[in-house]
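Nothing in this text is a laboratory measurement; each read-out follows from the coordinates by a stated rule. Since the model is a prediction, treat every value here as computed from it, not as a measurement. Cβ atoms are built from the backbone, for glycine too; each structure is taken alone.
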Structure I
Amino acid sequence: MTRNRREARHGALLDWFGHRQRDLPWRRTRDPWAVLVSELMLQQTQVARVLPKYEAFLAQWPTPAACAAAPLGDVVTAWAGLGYNRRAVNLHRCAQQVVAGHGGSLPEDLDALLALPGIGPYTARAVLAFAFESDEVGVLDTNAARVLARWSGRSLRPKEARALADASVAPAAGWAWNQAMLDLGATVCVPRTPRCGECPVAEWCTWHREGLPELDPAVGSAGVSTGQSRFDGSDRQGRGRLVDALRVGPVPAADLAAVMGWPDDPARATRVAATVVADHLATVDHDGTHHLPS
């Protein structure tokens, strides 16, 4: 793509974002801790569920030091309703390492961020772009990855997708560009029925120019989600039920199977409960009673 076309695409998307951006509380801050909390909460969780939890969490633990000093069980309790409870454990561990190794402030360095618990390539880049306003990194969630694959007209490998995301960022507009890419993928360049007539950058999209052939280049491309396995009846559901029960109080060994939804399969309950303990979401007394971690 020529420099003029790249600049035209930058301008079109940023202009669209200026008029259409979603008003979200984590977009009103540049505090790295608040950005990190929002990003971990938003992973595979709808915005509507995150909104009340985000503000309540930060009111209780406004800094990494405050979170690090709290009992892990309190952080897990505050995570109720967000799912994927291991994220709460990772956030607590991350806060402790930030205090121990970075003086209580999240580092402004990609490698240092990636070394922290629970922070992968997406989250590290999100903190750099949305807290530190870096122009050097592209934030590659499933929505942005879908946009990039369709722009390219082909499926992208992981390194390709990350490099393309980084190279696509508009100069001196890293925060707005990355937010715009997320909004475009979430509201216009959607998975099944993309709204190409509403897209501000459709003329730069290879898939659109080719007439939207049946083989969508986003399918199977790096970073694009493929859907989750069935939740009802799964081990994940049993794990969630156990953690929800532990938020209320200890669960005796005799109640484990019933609490997890498998009253006729205590062996399964024992096996899956062991994974909850292994993930530091619970502890077990000598008599088999499960508790939230202290």
Structure II
Amino acid sequence: MLTHAKLFAAADEGRTLSRPWIKNPSVVTTAGIAVDLSFFGRYPAAQYFTDGSPLAARALRRSTDGGLDHGEDKGAAYRKYLSGVTVLSVSAGAVPLPMKIMDYLLYYPLIPMEDIQVMDNTITLPRSTSGRGVQIMLVEQFPYIGGGTLRVTYTNSDGVAGRVTPIVTTNTQTVLGTVATSASATAGCPGLFVPLQHGDGGVLAIEQIEFLTADAGNLAAVLVKPLAPFANYEITNPSEWDMWRHLGMLEVIEDDAYLSMVCQPSGSLNGVTIEGQLRTLWVEA
């Protein structure tokens, strides 16, 4: 159990870590449409979700794929938590800038946007193996026209196969890293994640994606476990987020987790620098 005594002991005994991150989006974005910062450098390096075979699940890990630096694995003796995030950008296009940090578990690359595409699930979730809280995020890999509709068939966290999402619409922002279902002003775009069938608490695997409207381009389907929301509110000072004080929660970072972020800009992020710090602590298990 996580207690105040354990939190205080972690700080007193030096079981805390702060690591920098910096991203330079290189695309013209639009207000209200989310963008996956995984697709852009500088540190950590960009991740385009193209390794592996099309439609075949590929697991993501810190040790092999990079992602945000959250320190060494802690094993069974300790449990690591996301304790805070700092974010700064001096560009007006980046504020206000809602953001979310997530554990990216696995992805299905290079999905053609036509007909019914059946996924290969030889590889299973490397973390959050129960599937509870795991969400489906569709990210643009190669430009599409947009405005089409699709639905996803998946296995839920109870192990029930054949679950089907509502029909959703893709947006029309044709830039790398766009979250395809995010567009606050577009009917049928539900937001960052594809809504699950009523009553489901998470996803173990995607079985297929049916594109009811054919389109050009490709998507990656990414299974993610959201950890914490935060935001950058102004351009003269960094926004400091203490997860315990500001959100009332600390989320576990599993060993070898691949962490990355999405954001929802208020304007264009082309040429903008977004930077900050990621803070963790670990307590006795």
Of structures I, II, which gives 2.7 when distance in nm of label points 7 Å out along Cα→Cβ at positions 75 and 123 is computed from the coordinates?
II
The value -0.41, -1.15 for log10 I(q)/I(0) by the Debye sum over Cα atoms at q = 0.08, 0.15 Å⁻¹, derived from one of I, II, belongs to structure I
Parent structure of the calculated result -16000, given that helix-only ellipticity at 222 nm (-39500 (n - 2.57) for each DSSP H run of 4 or more, over all residues; to 500) is the read-out and I, II the choices:
I
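Thinking only about relative contact order in percent (Cα under 8 Å, 6 or more apart), which of I, II has the largest value? Kindly include the intermediate steps, with their values, before the conclusion.
On the way: I: 18; II: 39.
Greatest value across I, II: structure II.
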Comparing I, II on mean count of other Cβ atoms within 10 Å over residues 139-146, the highest sits with I
Between structures I, II, where is distance in nm of label points 7 Å out along Cα→Cβ at positions 19 and 163 highest?
I
Thinking only about distance in nm of label points 7 Å out along Cα→Cβ at positions 91 and 131, which of I, II has the largest value?
II
On distance in nm of label points 7 Å out along Cα→Cβ at positions 43 and 147, which of the structures labelled I, II is highest?
II
